[in-house]
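Below: a set of structures, written as structure tokens.
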Structure 1
Amino acid sequence: MVCKLKDIAKELNISINTVSRALKDMPDISRPLKKVVREKAAEMGYIPSMSARQLRTGKTKTIAIVYDQYINPYYSIVTDFLHKKLYANNYSLIIFTDSNKERSLSADVARDILSRDVDGIISFLDVGADIKKNIDMCGVYLLLLGRNSGSGDTIDSITTDDVTGGYIATKYLLDCGHRNILMLSGPLGVSCFDQRLKGFVTAMNERGITDLTKNILVLGEDGDEADELLSKVKDGFDFTAIFCYNDFLAYAVIFELEKMGLKVPSDVSVIGYDYVESHFPLAVGLASVDTGKEYTADIAAEVMLLKMKNIDEKKAYKMQTPRLVKGKTVAPVFKARQ
């Protein structure tokens, strides 16, 4: 049987209102009585009603998190940081995934999120103008994380310095003697992928490598996998290094390279992006770029908590400089392969 306020009141021979006010930590209830009520509530398995709180305050104290892949560890790490910060402030999280080909929040998933009466949304996916309008009409605050919106400045966003990140990853490969480098990019039109690609091009151009026709392979909108990507360059494969737009792809690429009979890093060097091994220690030791996942999550949580109090408040933040993680998957290029 579900324990209710009246059951606690009956056990303690006090009023339901007194029990309620004690559990809400109201100042007119003495500390000893609050302690007795809380202990009895815990003993009887009392669980506060979310629907009752919503009726009373108009808030569910719930934030939706939405991204496109459950299995990408980067999202798990950042979501864990968000959870700790928001949960400490009495907010719960609901996780949604939206794996449509456009890499943006779809109308169907947006409706599902809004039907849960959430107070805010943190999205790793871009949000179109029409969907943003529906979210605004519901009075829900929307924050983009890790990318800018194609809809312009109408949506608040917290981004990382992906141009610098792409640049330092490529420069590291170049400094190791690699010139024939393959960049595996995410779909164009997604700000974080565009910016990492821009950093790659800038670094290559600085070394006098301007014809990059064969050096850039863009992940298709149909969701090419690592084996399909590499099959496009398998015949006559002569790249000495590969820069993958994220670690998740880099691990798959290493697996496929070994199936092709190529060892990492003795035959081909590989560098990823996101540095998921900071929280998922693996024997791979993948070279990567760390953009400050905990810092980004902390800022996102601070902004969300501020907006929950006043949606018109402004929050300024400083973008963290990406950090190169050298790992074990990049080696100096062999002259025989140059």
Structure 2
Amino acid sequence: MDAFFASVEQRDNPALRGKPVAVGGSSDRGVVAAASYEARKYGVHSAMPSMIAARKCPDLIFVKSRFDAYREVSRQIRDLFFEYTDLVEPLSLDEAFLDVTHNKKAIPSATLLARELKQRIFDETQLTASAGISVNKFLAKTASDVNKPDGLFLIPPDNVLDYITRMPIEHFYGIGNVTAMKMKKMGIIFGDDLRQYSESDLVTRFGKSGHFYYQISRGIDNRPVNPERIRKSIGAENTFSRDITEYSEMIDQLRNIAREVDRRMKKAETRGRTLTLKFKYHDFQLITRSKTISEWIDNFARMEPLIEEISSEIDPSEKGIRLLGVSVSNLEQDEDTRPGALQLTLEF
């Protein structure tokens, strides 16, 4: 979906249409959750501190997030997907992979199917979507970003290597800004430059991610579209209207956030073994602290003593804390992760 949260806000409030809109945060606090295309022209983007966004775009309009509304629209769109295929792998509320090789409507062309689906999304939600079509997930995701907004782009099988050869390294799905900068210092500017490195060289320089970089530089991605994608963590966070400088208040806020995580775990019917706390200071320095235990973390009572233990060395009076977060990971996914069981991870 194109600028999903902001587009929903502009759809539901005609006064916002054609104007620079930021969802989340305020002119002096918080973080932008989404930005309209009018705001993006000024360099405003998601995850940007609101203060910086306001400086870049003085006319920026901040609106509060309405996740219930976004979830409802997401559900509408997901229902449309399932009319075409059961192989739908959601990535977030506004994005998903679809395997339409054997689609329910027997449409012989993925491009024709994507065009029809885009039109149906617009007809039912008055929102635009961009579609990328290709032979695997990496290439389809890459293609989806080419002609946004309201885009449709195909990377056909016989053009894969030629396309990747000319693609700037920062446009590769799975290569973030930090990695892209590191690659550029190595002289890797385009896909063709990345393909000159052996797999062992890339693993040496980038760890196990080097295997993935080697494969995608050749257009190879054998990951199936997985409709039962495993969730890796459950968490919640809060950005405060004023900085927290008292230790007792920090603990109280962490407890409140942990209660929300408890609620979300119960809804997801899962539990985990690792508790992670996130602390973002007034100057935007971000630190995380984690602890893994042998027992299941399955309720607030389990989290509370861990919160106090993990936070014991954090002093909010030094710089003030603007954001706190709590998450539980190493989640129980199946019977093989029940208490007492041991799951081995092998490197191939």
Structure 3
Amino acid sequence: MAAVRPLEADGCVELARIERSGLIESRHLGAAAVVDADGTVLRAAGDVRATVFPRSALKPLQAIAMLESGARFTDAELVLAAASHCGSPEHLAVVESMLAADGRDADALQCPVQAPLGFDERAARAARGLAPTRLTMNCSGKHAAMLRASDALGADAGSYLDPGHPLQQRIVAVVERYTGEPVHLSGFDGCAAPLHATSLAALATGIARIARRTTPEADRLMSAVAAEPWAIDGRGRANTLTIERLGGIAKLGAEGVVVIGTPEGVAVAVKVLDGSMRATTPVALGMLASVGAIDADAAAELVERTSERVLAGDREVGALRVSTV
């Protein structure tokens, strides 16, 4: 394993700030790395070699391991394997269908019972008196896909979350191969799946290699994401909007993490130290635009569409400003 050195405040820079009525009201500190598929760091802000948990930004690499297991998926199923879905009826239908095709139902999932990630989806279910389920948990697609991958490996599906399970061992190997460095530390994600810590530079390298389609599995995943971008997040949500506008892949992770990879094989990984999500996508887009990896006008358009508004009633009185560009 690589040396573990957590991201500390003195290894961070200001990534973004909230301005209200001419006053800087909040500042978001963190680190970010822009890296190409060869592992060359094109731009670094803060300590990009410190250890971070990617959280759900690791899912594209987990999906690659599921493909390597020999499991077969439709496009929507494969994107759900890499998704943190908002819990829309469309998402739930795909996961239910995947489970049913394998002779299972939601009781086989070992993710926790949780309300939908999306506010509208959560409110709609509550209004109908529907309780949270394992299916509505945002990682249910990944868990359904892990069950299928276990079947493909001829492994015990009932223990698919055990770190010693053949699928989980394969995920470790994929993470290390694509990121180009040993896993720093292994633990568990909020969905109960094993989780592997990396540096931001290594995480960006892995995503760049997927986005550039450097392997048959990466090509398969990227083709699926291009065909069904709604499935990775939700219609009108940040990851989906980014993929629809730029191509490539975008994936949020809990506690202030995001990765975005372009079709040309340049990726950014961002970690906001305080765990806030509101600055993640704007900072990532700004970092990519700053090295010419994406069009500046396209980045500005997406920042406008994905940024939290600073309001006084219905009137806009400030904005989120990215500090790294």
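Every read-out reported here was derived from the displayed coordinates using simple, explicitly stated rules and does not represent laboratory data. This structure is a prediction, so every number in the text was calculated from the model and none was measured.
Check the numbers for relative contact order in percent (Cα under 8 Å, 6 or more apart) across 1, 2, 3 and tell me which is largest. Largest value of relative contact order in percent (Cα under 8 Å, 6 or more apart): 3. When Cα Rg over 2.2 N^0.38 Å is computed across structures 1, 2, 3, the figure 1.10 traces back to 2.
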